[in-house]
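Peer 1: Each structure below is given as C-alpha cells.
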Structure 1
Amino acid sequence: MAGQKIPGAKELANGSWAISLELDQGVLGPSVLLILSKLAQEGVKIHPTTAQKILLLDIPKDKVEDYLARLEKAGALIRKVSPSFQPRICLGKPYCYLALGETFPLAQAIYHRFRGHPVPHKFKVAVAGCPACCSWANMVDLGFIAIKSGYKVAVGGKGGYHPQPGKILGRVSSTEEALLFMEAVLEFFNRFGRPRRRLATVIEEVGLGPLMEILKRVPALKMYDQNV
C-alpha cells in the first residue's frame, strides 16, 4: 500500500522498495560486501549514489524486513534518520600523493556527531584532502579542505542550476575544532534559515555578520581568521 512506512526503507514510484546504506568513512567492510553480493544474486540492484551512499533497489515489499535484519546483523549503517550529514570525501592521506591531510577520521566524526541534527533545509558536507577539492568540498554548504596546518573551511557553496563556490571563512587545526565550527554553522542555519532555502541563499539574505558573531563566541576557535 502506497504511503506505508517501514523504518530504514522507502517505497519508490514503481512500487518496489529501496534501502539506503550510509558509509561513515566512505568505505564498505567485508561483512557488508558479502551481504550485498548475496542480495544482488537475489535480484536486488546495487546503486552507488552520487552522494557516496549505497542504494538497494527493486526490493519486493515482502523482503524488506528480512533484508533490513540481514544488513544490520552484518553491521551496515542504514539510513533511518534524516538528515544524515554523511560527508562526501576523497581519499586523502595516506593514499593520495597530493593529499595534505586525512579525510576518513573527520568524515566519521561528523557523521556520528550530527546524524539526525535538525536543519530547515538540506545541508551538504564534504571533506577534501587538499585544495584540489576532488570531493567538491568548495561547492557544498560546508566544506573542510585540508592544508598543512589543518583545514580551511568553506561555507555557503552549492551546485544545481546556479552553482557557486563556498566562501573561505577560516581554518581549524583539529577534528574537534571542525566539529565546533560545524555546530556554529548549523546554529546559524537553524536560526535564520527556512524551508526550501539553501545556506547560500540565507547568507545572501542576512549576510555573514550573524554567523561570524556565533563563531566568535566559541573559545576553541581562536584560530579563526577570515583572511586565510
Structure 2
Amino acid sequence: MRVTIINGSPGKEDSNTAFVLSYLIKGMEQKGIKIGTIYTTDLDVKPCIGCFKCHSIHIGRCFQKDDMAEVHKKLKNTDLLILATPVYGPLPCKFQSFLNRLVPLMEPLLEFRDGRTRAKFHDDVKISKVFAVVVGGWWEKGNLDLPATIIEEFCENHSVPLVGILKRPHATYLQQFNENTRTFRTAIEDIGKMLVEKGEVDEDLLHIVSSPLVEESSFRETSNINYLSRKESQNIK
C-alpha cells in the first residue's frame, strides 16, 4: 500500500494537525507502511482559473507550470490518500487551492447518482480510498462539519470511497500528556493500524478521538481569559 498525506496546515510540523497525524502515522508504520507527506504550504500552487483545459485541450494535464505537475504524478501512484486540514473558516487558502488543482485527475465521464452529477478519477489514478483528518480549536465537533463536508463532496465527485473522517475539536488539549489523552492517542494509532490492515475504520474509535477533553464552560472561560489578557497587554480598550 502506498500512502500519501496532504497536510493543509500552515503550521506544518508544529501544528495540531501534524500532532494528530503523528499518531496515525505511528500506527501505520507499525504495520510496515511507508508514508509520504506533502505540506501544501511548501508548494508553489497557482489558483485554478476554471478554464477546464485539462478536460478539453490538454486532457489530464494542467497548463499551469508549478509544483502541482509533480504532485499529480505522486498521487497517480497513491493507493490511500489522507487529506488533513485545520478549520480556517473553513479551509486554509493553500489547501483549498490544492483541492481545486486536482481537477486534472478527474475524468468527466458523468453519472447521475442520488440526484447529483458525479464523475471519476482517470484510469491511471490509483487512489482507491480516502481518509480525512479535520482538527479545530473551538470546543464543539460541529465546528468541523463544513471542512468535512467539502472532503465528502470531493470523494463523491471523484467516485472514490471515503473510509472515515477523524474529527478532533479543541485539538490543543490533546497535546496535554495525561492518562486521559493517552487513551485518545492510542485510539489514533489503532485507527492507523486498521487503515492498513482492513482499509476501513471502526466508528467507535472515531467516536473516542472526537470526544470532549474538557467541559465546554471551562474551555470557554479559559479561552476568554487568555484573550482578554492579551488584549489588556496591548492596551486595547
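None of the figures in this text is laboratory data; all of them are computed from the coordinates on show. Since this is a predicted model, take the numbers as computed values, not measurements. Cβ atoms are built from the backbone, for glycine too; each structure is taken alone.
Peer 1: Who wins on FRET efficiency 1/(1 + (r/R0)^6) of positions 45 and 205 (r between Cβ atoms, R0 = 35 Å, to 0.05) among 1, 2, i.e. which is largest?
Peer 2: Biggest value here belongs to 2.
Peer 1: For Kirkwood radius over Cα pairs in Å, for residues 21-84 alone, which structure out of 1, 2 has the highest calculated value?
Peer 2: Checked 1, 2; max of Kirkwood radius over Cα pairs in Å, for residues 21-84 alone sits with 2.
Peer 1: Let me ask something else. Given 22 as the derived value for relative contact order in percent (Cα under 8 Å, 6 or more apart), which of the supplied structures 1, 2 does it correspond to?
Peer 2: Traced to structure 2.
Peer 1: Another question, if that's okay. Which of 1, 2 yields 19, 42, 27, 11, 0 for P(r) over Cα pairs in 10 Å bins from 0, in percent, for residues 101-156 alone, as computed?
Peer 2: 2
Peer 1: In terms of Rg/Rh (Cα atoms, Kirkwood Rh), for residues 53-140 alone, which of structures 1, 2 is highest?
Peer 2: Comparing 1, 2, the top value of Rg/Rh (Cα atoms, Kirkwood Rh), for residues 53-140 alone belongs to 1.
Peer 1: For distance in nm of label points 7 Å out along Cα→Cβ at positions 29 and 197, the calculated result is 4.1, so let me know which of 1, 2 that is.
Peer 2: 1
Peer 1: For which of 1, 2 does helix-only ellipticity at 222 nm (-39500 (n - 2.57) for each DSSP H run of 4 or more, over all residues; to 500), calculated from the coordinates, equal -12000?
Peer 2: Value -12000 for helix-only ellipticity at 222 nm (-39500 (n - 2.57) for each DSSP H run of 4 or more, over all residues; to 500) corresponds to 2 out of 1, 2.
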